[in-house]
Structure formats: structure tokens, C-alpha cells
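Read the figures in this text as sums done on the coordinates, not as results from a lab. It should be emphasised that the depicted structure is a prediction, and the values quoted were computed from it without experimental measurement. Cβ atoms are built from the backbone, for glycine too; each structure is taken alone.
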Structure P
Amino acid sequence: MTIPAPHGPAADGVRRITVLSGGYGGAKFVQGLLALVRERPEPVEVTVVANTADDLWLHGLKVCPDLDTVMYTLGGGLDTDRGWGRREETWSVKQELEAYGVEPTWFGLGDRDVATHLVRTEMLEAGYPLSAVTEALCRRWQPGVRLLPMTDDRVETHIVVDDPDQPSGQRAVHFQEYWVRLRAEVPARAVVVVGLDKATPGPGVVDALLDADVVLVPPSNPVVSVGTVLGVPGVRDALRETGAPVVGLSPIIGGHHLRGMAEQLLTALDVEVSAAGVAEHYGARTAGGVLDGWLVDSTDADAVDRLRGAGIRCEAVPLLMTDVRATAAMAEAALGLAAR
């Protein structure tokens, strides 16, 4: 498929693009971005700073869902029907663990996927930081981007839910349990990111923000994907200091998310579930936030004036990532807004 190359101001002077990404939504956006920039005569370096607060230890293995989703998606190995894990997967290990009665049974690791986690865990236990491990794994997948963990430190997102069996009436569960086992079908009362306040940005993260020509915030979950990246001490400061325009794309269309649990988690933070509400949650850079520009879907065009009044340059364009061509058009619109 040939994607029309960007033209005019959107193409001028852009050599380094940094993207703050969660899992599937962020990976799909970067896929479209790469299809766009590969048609340009000048090389463009794309760096992806990925959320690691969804990570967990499972059966003695270090599992990094967002890092792997970006790596598999861009490397051609993702199961696109599920939106996670490897394609052409088998499940012998999962079935054997269930036969032994080993919990948790609600989180399945496929046999091909287990190989990634085995390599990662072995390298971590040998003393390599997560950033170095990720670089090594990417040599196998060749994702076409520089993939950076947001931090090498252990950070885990937990969601507080109601539990009448607890004296407090609530308990905290790991984000993966909330998403996979509970299917985000119970109210989220609070979001607690353990270790985030003591984390430091991973190697290369701050430089990728300061040295970028454009920083893009794709339509990933604003609370547990982009929100955790922004929560790493030093990341917001770098975004406020960078000379690059920072442009985001709304994950909310017509008052709803399209995939995931953004509505539940935004509600837990008392953030308005709307394209404008998410942009105001990130905030205008002129008012201490992180955004210069924001794209909303055409159905949310009534938010444009509101956000411009809040100091965020805003435009309405189609934001459905139906295929690579549509996603590339979104990326081009974001670059165009950054240029203006």
C-alpha cells in the first residue's frame, strides 16, 4: 500500500518524532505514522516512549504488555484479532499450568510469547536494565523505531475496586486483573501507580523529548498509558522545556472510548469523559500542562472553540484507525497541526 507523502509545512524540518505510547492504540498509531514517513525522501527517526506500568511478574517471568504490543505490532508478529500476543499462537504451557492448578488462570501466556518473557527475565536477572533488554529484543523484531521503556524502575498500576469482604469495603487489584479478569466491568474507585513517584526516566527518554522536532501523544489511554508516562518524574518537565510542538489525538470519540477502559478510569479521576475533557486533563503548555495542539474527531467539532479558548490549538478530523491509510492520514493531520 502506498501512502501519500506529507507535503507542505507538515514535512518541513521534521527529522525526529517522539511518541508517548501505551499498547494497542499507540502501536496502531505508530504503524500509520511509519507508513507516512517512509514515503518521505528524507529519513525520519521515530522514538517511542512506552508505558511500563502495566508490567507484572507472572509464573516467575517478567511480562511487559505494552512494550511487547508495540514490538510485535511494528515487527509483524501481533495477533491483530486479539490485539495482543503473538499470531499463530499455541497454548500448551497455559494448559499445563491449569492442569497443575497454578494461579492465576485468567492471564494466559502463549507458547511463543513465553519465549520473549524467558529471554527478558534471564537478562534482567543477569543484571541488564529493562532498557537494554528491550533494545536486545528489538534486534529480533526490527520494529523500525527506537523503543524506550519510560523507566527501568519497577512501577505497577493498581485499581481500587469495591470488595464487601474487606474491612474497608475496597481492595486494590493489579491493572491486569482489572482489565483481563474483571473486564473493567466494575467501577474503578481510584488509580494507584506504585513506585511511580520514585521512578526515574529510562535512558534516552528525556533526550528524546528535548531533541525532538515533534512530540505526538496518540489516542492511548490517558490514565494508565500516557498518564503513567507523564507521571514519571522529569517527563513533564522535559515536555514543558522542549522546543518541539506537542500534539495529541483524542482517544474519546462522541463521548466514548472505542476500546479499553478509558471511560471507567477517567471517571475515577473525576475527569470529564469527552475529547475536550481529556485535552484539559493534559492541559495547555502555556498554562503549565503539556499540550500545544489537539485533534478531535469530526463528530466532536463543537469542542474546537472550547479548547482554543483554553490555549490549545485544536482541529477536528476523522480519528478512526480503520486501516493503515486512515491512520497515516491522522498522523499527517497531527504533523500539520504541529507545523502550524
Structure Q
Amino acid sequence: MNLGDLWEGLETGACGHNPEAGVTVRRIDPRSRDGLFVGTRHPSGTRMLLLQTASPPRASDGPLIQSRGFITAVKRFSGDTGHLHLFIESAAPSFNEVFSYVASDVAEHVFQRPVAMQALPAFLGRLDRWKRFFESSGGEGLSEIAVQGLLAELLFLRDFVIPECESPQAAVSSWAMPEPLSKDFQYACGAVEVKCSTSREHTKVHISGERQLDDTGFASLYLVAILLEKVVTGGFSLPETVQSVRELLCHSAARNVFDEKLVAYGCLDVHFPRYERRYVLQRIRAFRVGKGFPRVPAVLPDGVGDLSYMVALAACAAFEVEPARIRTLIRESRSHDT
């Protein structure tokens, strides 16, 4: 659902004169049972999404959420004595573009909720998901390092996981996003941690945390290094790679789960124009992680934690396997799952 035209109509109507301080609103769908409105606050120019309600939210509906990207409140506007309005509002005009994406998603979720569900908990529940997004990315988009990390995981998902899994749903489900402490991909026969390197020599990969290469509880653990090179022309970008995965997933339920995980990563389509950097794939290397593999111990002394460190790939030579072994791992897991 794209509400941009409604906001632009409100903002265009305000051009050429100085409206009084306050809020101008327009109902999204007059035919709907839900009183959902878009609004614009004057003179700040911030955008709003409002849900009309007869009573204030209860604790069971979900908490009112304050976030870096938006504010939430309940208010009775002048002239409307019969209703309250629960609303979210962009924190500043600079957030309007991203806020429009958020509000459109919230409105769509309310309109498409199960029949037995009330609008208020649907509204607040969806906001909680976006609160986590703003906490992880701040709303400004991904850093270059984060883009590269996501790109590596998407290449692995597209080229290894989807072709070998029994269904698109199983493929996307094996991607552990948005759990930051989990191995990137998990299967009955083992797990895979995916790392990206764009350094010219491709000699090392960055490990975040002492447990990232801990194989405790897994039948096997593999480290896959995706070695990329930055290029000016040719190659591929993050948005192109996202789209190539979506095309493989078609319009299945798996695509919806995939898009949810992208948001959890901090990746929004609205930011795609910022991700113009292009890459080519130089090589994929795979290593079986086990006894003797160069890694810090999973159990550290008291008072030590949150470590990050580099692993030199040259030191992992004795543990290297053919990337095809990862495909076998995924295929073997299918029989275990059934």
C-alpha cells in the first residue's frame, strides 16, 4: 500500500498559503470499517498516520512505542468530541520518506488483519516491529560494511540454499535473520556462517563475537567466505541481488518472510538508490570449523566479552573443503527433515 499520493495531496493543498498550526487529515479508505487517516502537521511538515478509536489503548493492546524514527501518542483533536486518535508521526520532516514506508505497511497490516482481531492491537503490534528496525538501523540505511555482509548472505541464499532446499519456504526459514546471535544458516545436518571480504588480498574475515564460530550443539559448522571486488561498472549491486532473490521466490509466502527479514536487517526498498556500489564475485571459499580451527574459545574468563577479531584464511587451509560440500549438507538435511 502506497499512501504517498494522499500525503502529497495534503501538502500540495497547503502550498501557497499559511495554514494555521494544527493537523490536516484525510481518510485513507472511506469504505473501510476502520477509521484510518493520513495527516500532515502544520507548520512542521511532519507526516502522520491516525487510527480513530473510541477508548484509549489497554495494556493488552500493546504499548505505546517511542522510537528514533517516529513518536506515538493518543489525542482528542478539537472539534471531534466523540473519538480519540492513536497516531504515529515522523520525528522530523527528514524522516518523512522512511516514515511513509512505515505507515503504509502499518495501514496495510491493519486492513488485512484477521477478522477476529481488533484494529488497535494490529496497529500497535506492527509498530513494535518497526521499533526494532529503527533501533537496528536508525532509519538512515545500512553502512557499507552492513551492505556487504547482507550481500554475501543473499548470494549464498540465492546460489546455494534456494536451489538445494525442497521449497522456497524451507530455504528462507533456514536463514536465521533477524537473530543476531545465531549462525546465519541452520540445517538438521549443520550450520553455516557466511562472511564477506572486499579487501584486495582477501586474506582475512571479520568475526563478531566469541560464539560466532562455536560449533557446540551443531552436527557440523562451516565458515563460507564470499570474496567480492568493488567495481565501477558491470557486476551487481545490493538492490539487484535482492530483486533476483525475490524473483526466485515469486509471490509465495516465502517472499513475504524474506521481505520481513530484510526489514529486520535494516534494509528498505526506499533506501535502494543509496546502494549504488557494484561488486563482482571473485571466489567462494568454504571451511569446516572444528578442533584446531583458528578461533577464540566460546567460554571466556569472567569480565571478558563482546569480542571481535580477524581470522586469517591462510591459517585455515587445513580445514578448507570444496564449496560443493555445503550443497551436500543442505541436501542431506532434507532427508532428516522429512
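Consider the structures P, Q: one of them gives 15 for relative contact order in percent (Cα under 8 Å, 6 or more apart) as calculated from the coordinates. Say which.
Working: P: 20; Q: 15.
Going through each structure in turn, the value belongs to Q.
From which structure (P, Q) was mean count of other Cβ atoms within 10 Å over residues 88-95 calculated, if the value obtained is 18.8? Before the final figure, lay out the partial values.
Details: P: 13.4; Q: 18.8.
This value belongs to structure Q.
Once mean count of other Cβ atoms within 10 Å over residues 104-111 is calculated for every structure in P, Q, which label goes with the largest value?
Details: P: 15.9; Q: 19.6.
Comparing P, Q, the top value of mean count of other Cβ atoms within 10 Å over residues 104-111 belongs to Q.
When percent of Cα pairs over 20 Å apart, for residues 128-327 alone is calculated for each of the structures P, Q, which structure yields the highest value?
Details: P: 62; Q: 58.
Once percent of Cα pairs over 20 Å apart, for residues 128-327 alone is worked out for each structure, P has the highest.
Looking just at FRET efficiency 1/(1 + (r/R0)^6) of positions 48 and 208 (r between Cβ atoms, R0 = 30 Å, to 0.05), which of the labels P, Q belongs to the structure with the highest value?
Across P, Q, FRET efficiency 1/(1 + (r/R0)^6) of positions 48 and 208 (r between Cβ atoms, R0 = 30 Å, to 0.05) peaks for P.
When percent of Cα pairs over 38 Å apart is calculated for each of the structures P, Q, which structure yields the highest value? List each step's numbers first, then the result.
Details: P: 12; Q: 29.
Comparing P, Q by percent of Cα pairs over 38 Å apart, the maximum is at Q.
Taking 0.65 as the value of FRET efficiency 1/(1 + (r/R0)^6) of positions 32 and 224 (r between Cβ atoms, R0 = 25 Å, to 0.05) derived from one of the structures shown (P, Q), identify that structure.
Details: P: 0.65; Q: 0.00.
This value belongs to structure P.
For distance in nm of label points 7 Å out along Cα→Cβ at positions 176 and 232, which structure out of P, Q has the highest calculated value?
Numbers: P: 1.9; Q: 4.0.
The structure with the largest value is Q.
Here volume of the Cα convex hull per residue in Å³, for residues 160-239 alone was calculated and came to 129; which of the structures P, Q was it taken from?
Working: P: 110; Q: 129.
Attributed to the structure labelled Q.
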